[in-house]
Structure P
Amino acid sequence: MARMMAMICAGDRERARAFYRDVLGPVFGIGAPAIDHFGDQFPCGDGFIRLTALPNWQAGQYPVLGWQVEDAAAAVAGLAAAGVKMLIYPDFGQDEQGLWHSPDGRARIAWFNDSEGNLLSLTEQR
């Protein structure tokens with residue numbers, strides 16, 4: 001059986017480890033990391049998130065990781081309580097929490113950055 005592993009790059013390994021463990025962990029069920037000389041591996045769902053530090057890392061503009069959640073509003077509230085700000089895109093029609101509602105009403109999506117500037121998302125599908 002193969003398991004999914006998301007590979008996330010970080011400019012500051014300690015800062016990223018704390019963010020994924022302490023901020024995202026309680027909201028998305030991310031477990032304590034296994035730490036080796038090259039990175040940090042967090043259990044998450046049926047897979048893993050692997051953080052790897054790269055000198056002079058520059059995050060891209062597109063999402064690199066997302067979670068499907070049961071309640072997007074609750075997940076956004078949990079992240080906001082930990083100091084995470086949802087990204088608001090001009091003229092995209094997001095609500096005051098930063099949630100975009102699909103035209104068919106079946107999905108709600110929010111976007112935010114991790115401590116390293118990587119673009120992350122959460123999605124509720126009904």
Structure Q
Amino acid sequence: MNISNFNLEEKFAKIHEYWHPYIVGELNENYVKLAKLKGELVWHSHEEEDEMFVVVSGTLMMDFRDGKTTQTKPGEILIVPKKVEHRPWTNKGEEVRVMLIEPKSTKHTGEVKVAQTVEVLEWI
């Protein structure tokens with residue numbers, strides 16, 4: 001049995017790249033990941049997986065193809081259903097810190113490959 005106990009601030013201090021998720025734990029068939037966000041990521045979707053964002057600091061903005069935009073603030077959660085195309089971004093250069101809980105099979109930017117895409121996940 002592997003018991004995970006860690007400090008979020010210590011883990012975030014090890015992250016030096018934006019839009020690069022790092023694994024910090026496993027929960028059933030899911031990874032628990034942390035990421036720092038700044039600017040915007042590409043439009044993408046996940047065909048088979050829902051995505052859960054827990055905002056730790058900052059305000060996460062999320063655009064959807066239907067024209068809606070959501071704001072998720074610290075202590076709030078955003079769940080994006082599978083197959084829903086979305087684009088995360090941050091306001092005016094603000095750094096946003098998020099925890100992601102998603103199936104291990106989830107690809108960072110779905111089937112879209114861009115310079116920001118992380119194909120091999122790392123543990124911190």
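Summary table
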item: Which of P, Q leads on relative contact order in percent (Cα under 8 Å, 6 or more apart), largest value; result: Q
item: If log10 I(q)/I(0) by the Debye sum over Cα atoms at q = 0.12, 0.15, 0.16 Å⁻¹ is computed and equals -0.40, -0.65, -0.74, the structure in P, Q; result: Q
item: Structure responsible for 0.70, with FRET efficiency 1/(1 + (r/R0)^6) of positions 5 and 77 (r between Cβ atoms, R0 = 25 Å, to 0.05) calculated and labels P, Q on offer; result: Q
item: Test item: P(r) over Cα pairs in 10 Å bins from 0, in percent, for residues 61-108 alone calculated as 20, 55, 25, 0, pick one of P, Q; result: Q
item: Test item: helix-only ellipticity at 222 nm (-39500 (n - 2.57) for each DSSP H run of 4 or more, over all residues; to 500) calculated as -1000, pick one of P, Q; result: Q
item: Top of P, Q by distance in nm of label points 7 Å out along Cα→Cβ at positions 37 and 101, largest first; result: P
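Here, each number is a calculation from the coordinates, and none is a lab measurement. Computed from a predicted model, the values in this text were never measured in an experiment. Cβ atoms are built from the backbone, for glycine too; each structure is taken alone.
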